[in-house]
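In what follows, structures are represented as structure tokens.
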Structure P
Amino acid sequence: MVELDLAADTGGDGLRCALALSLASGRSLRLRHIRARAPSPGLQRGPLACIAAALAVGGGEAEGMATGSTELRFVPGTPGTREHVLGGHGAAAVAHLAQTVLPALAAGDGPCRLLLRGGTHLPGAAPVAALERSLGPLLRRAGARVELRVHRHGFAASGSGTVEIELQPPPGGLVPFDLPARGSPRDAWAECLAPALPPHVAERELATLAQLLHWPAQRMRVPVLPPDEGPGNALSVVLVHEHVTEVIGCSGEKGVRAEHVARRVAADVRSYLGGSGALGPQGAALWLPVLAVAVARRRQRAAFSTTEATGALRAQAQVIEALLPLRVGLNTRRAGRCDIELLPLSR
């Protein structure tokens, strides 16, 4: 049984990575001091929903699944190649549910269909477009067939959003590949979702964003959503490059002005464009566990670059080295870039 201290994992990336790699490797976990330094320590509804998703996909058993619990014992089962309905009332973000189960399912030998119910746009989580436009193409490049459909957007973690993912891994699992650079820019635009909100909310966010990024109005989009999917607000920017697509987003919150939301997105866009890494922080957090499982299964090294060695990335690297026969190298000698190499080890 692998023991991990998750006191510094305030965002939950280490917990989700541990669950994902436990499912993929079959190794049991004993997690201590879970989110001990977070404002609300211990397991809350989002992490609990991710644990429930791991159990639903692979079976197994867990001890310590209680709100506020700082310890968890997790014994994985075997992920099934069938349909899974995950999340629901009180669920996590859809991206967090996917982050928990996709690494193991992508390493499987058969097709699966996921119906994820939760928030598609939540503070602290990658927007659902990052799964579709950023992670999806990387999975296809590694040999998988994957389709994602958003049936309903959800702006609160109450199970109101519904996303369907169909996945068919290649024989033998995903094929690792290097992703050293993003390549030349191809396209860029901004989208503002604001169902059941006054029109001026989207207008103010996009006007502020256009001014800060010096973008023309033609790059600003307001997709029309059914009013019953709101009220809610999310602003995102899609940056298409030759080798990757980066999605940068921010969810609006009650009491937060539209201009503040736009300024946060603009700052993140500038940070990404000012660096030279292929993936941004959220894209790297989605890709690293998937790539690690592929490298371990194929016994083939791989590397990619990101713009920043975040705390989430370092937490994932620690978990990977504890659960898989890999060494994770992080090279941060250049500003705006972190090179990550995964090397198989003998055990």
Structure Q
Amino acid sequence: MMIKLHMNENPYSPARSIQKAAIKGLENVNRYSESKFLIELKKLLGNYNDTSSERIVLSHGSDLLIREIINIFSKDRKIIMVNPSFFPVTQYALKQASRLTRIQISPPDFKLDSNLLLKELNEPTLIIIDNPNNPTGKFMIDKGFAEKILQKKDVLLLADEAYYEFSGQTFASMIEKYPNLAITRTMDKAFSLAGLRLGYLIMGDCFKDHFPDFLTYLSNPTLFAAIEALKKPEYMTSNVDKILSEKKRVEKELLKTGIQVFPGNANFLLIKTKILDFGKRLNDEEVNIFNLSDEWMEGYYRISIGLRKENDVLLSTIKKICNDDKNRNL
């Protein structure tokens, strides 16, 4: 059976109570979801993020919210993104934006040139930054630099915090102060709900004007599972702790093989190797990791952290490939 370590999914299934809630949602799947449950979910998300539920917009995925924001604001604004970034959103921006500036981040540090970014803010601009970045796992901006950006009234900042539960860094506390700030989040990753697809937007006042006051009708299984997950977040935090612990172990073992590992702040690792066809050779052994060669640079791969037994197979397979490569070059 293929071990899937290429999609940054949570390897742990939802808690039994969350699964039961999703199954309960199937009972009335012929009906649209009731507004009272949608309102309840928004309130729970508001409490979870320490913000008003009126600032929450629900969606069938945070990527859809980012696309909608691009649609709304790209007509009259330049868009600035980091390269590399979340590839589907980048591809969408390339098609939709009339003016798109991509600021390159380079190895080994993958630091964003803050002075270069600030110099670009001389006209109405929408900045879209995944923080931490995907695929590097690095923080692109901190609160101090975010404030410098947000003090410019003609600039909108959209921070994608898909990996917040793993990174621990958020700008959510700044929403009330800065109307030109918005944050996208997801319950796909840390909450183990990737198959149900639930993203949400936390929006400052500049964004609220562009999102009509209507409810997004999520499916009942998604809705009920999300409500149950937010009522008992300790299951999620326990799994996050286990994933981060496994991440440290995998990183340590990978370094022993001579593979270059770039530490990050999410549930995945970025690596670099000179071994030819590294991803294909892993795939031939039924281990799937994300090959960044086509989208970015040759020799770079992103590895999602799986269950311990999955990570053990990954590590043993990589060690075998490395040894075979050394023997071949003798």
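Observations on the model:
- Which of P, Q leads on Kirkwood radius over Cα pairs in Å, largest value: Q
- Comparison across structures P, Q (criterion: relative contact order in percent (Cα under 8 Å, 6 or more apart)) gives the highest value for Q.
- Highest-scoring label, criterion being distance in nm of label points 7 Å out along Cα→Cβ at positions 230 and 262, among P, Q: Q
- Label whose coordinates, when mean count of other Cβ atoms within 10 Å over residues 38-45 is calculated, return 15.8 (choices P, Q): P
- For -10000 (helix-only ellipticity at 222 nm (-39500 (n - 2.57) for each DSSP H run of 4 or more, over all residues; to 500), calculated) the corresponding structure among P, Q: P
- Winner on mean count of other Cβ atoms within 10 Å over residues 198-205 once structures P, Q are ranked, highest first: Q
- Distance in nm of label points 7 Å out along Cα→Cβ at positions 70 and 294 - structure with the largest value, from P, Q: P
- Identity of the structure behind 0.95 (criterion: FRET efficiency 1/(1 + (r/R0)^6) of positions 6 and 110 (r between Cβ atoms, R0 = 35 Å, to 0.05), calculated), options P, Q: Q
Since every read-out is calculated from the coordinates, none of them should be taken as a lab result. Predicted, not measured: the structure shown is a model, and the values here were computed from it. Cβ atoms are built from the backbone, for glycine too; each structure is taken alone.
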